[in-house]
Structure I
Amino acid sequence: MDAQTQAEHDSQAAALAELESIRQSIDNIDAALIHLLAERFKFTQSVGRLKATHGLPPADLDREARQIRRLRGLAEEAHLDPAFAEKFLNFIVAEVIHHHVKIAADTGVIDVVDVVDGEGDLQL
């Protein structure tokens, strides 16, 4: 192998090693996100049980609007697309509301038919 070919090979090997290191960092962050989401859902389950016990509605549109504004601001500060942050929060909130509806239905506080259509989709 000539010097130029060896240099190209070494450069590619270094790039692959750096790529592996970056991917490991991404994997670690993904794992942290999963654990954080699990912890968040523990709290939202508590909220759902509290709401069901006291006959409160599964969704809180005022809180959701405040959270969207707050997270959009945090996203801007972090140089993350605020629209992405909003979509992410909306995805999480939809799952939380689904859990709250299920908790309320399981406790007999509400009739699922009141908030869910025939396909099982939330109608809020």
Structure II
Amino acid sequence: MPTPVERLRAHLTAVYGSAQTSDVLEQLRPRLEAFDATSRGVAQERVSERDVILITYGDQIQEPGRAPLQSLGDALVALTGDFLTGVHILPFYPYTSDDGFSVVDYKAVNPAWGDWTDVQRLGGN
């Protein structure tokens, strides 16, 4: 099995060609070493067959006068308790069309749905 550096070298060769691969790898080496020094080691399995993850749009549960992400968060707590191990909210960014997949700003929450506080609250539960 190739090492991570060998796999990276293969990818760099595909992108930059064999003549430039060593130079590019040497330029990346300080960043790789800095990351390696701060990384948490081997990633543990984060999702297994025991997990139950809900995939939903952020505006699927709505109440008058409340942000949909707030309503979603409250509904998930009330209806699922600790049954769910995760929630994947489909694109909640501001968008122009395509139900959220034509994103305008990846750093913002669609203001019609709520704000980052609402997203963080969902993540905390």
Structure III
Amino acid sequence: MENVKIGTDGFVKITAGPTGFMMIKREVFEKLAIKYPEKATVNKQLVGNKVEIMKEGWYTFFETAQDPEHGYLGEDIAFCKLWVNMGGEIHADARTALTHFGSHAFTGSLDLMFKPKQVDLTLKP
């Protein structure tokens, strides 16, 4: 991790990350739809007591995948791989601490991962 370069704005280029904290521009989905037309699908929704089929604007960009090098990929990492494979870039805010709440609260900041650890070597009586 010594080759990680955090920009002066606090951002670092990454190859993948968890989508729960992502801000994704609309143009990303528009470009993905052009590059991967086979990802188009339909969506069925119950409206009142009738099932309506929505045929346009639905894509399966967030599916799990198998990767020859890394094996199973969760839907967030597989989504990132689709984007990066077509030349897209992903940038992470390394200075903002985030917390994901589920069965446990996971808090972290990329910035802290890359700072050298300071050890107190003072002799105590």
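A value of 16.1 was computed for mean count of other Cβ atoms within 10 Å over residues 64-71; which of I, II, III is the source structure?
Details: I: 13.6; II: 16.1; III: 9.2.
Derived from the structure labelled II.
Quick check: 1.22 is what I get for Rg/Rh (Cα atoms, Kirkwood Rh), for residues 24-95 alone, calculated from one of I, II, III. Which structure matches? Mind showing how you got there, number by number?
Details: I: 1.04; II: 1.22; III: 1.07.
It traces back to II.
Supply the structure label, taken from I, II, III, corresponding to helix-only ellipticity at 222 nm (-39500 (n - 2.57) for each DSSP H run of 4 or more, over all residues; to 500) with the calculated value -14500. Please list the in-between numbers first.
Details: I: -27000; II: -14500; III: -6000.
Source structure: II.
Throughout, read-outs are computed from the coordinates displayed, never taken from laboratory work. Since this is a predicted model, take the numbers as computed values, not measurements. Cβ atoms are built from the backbone, for glycine too; each structure is taken alone.
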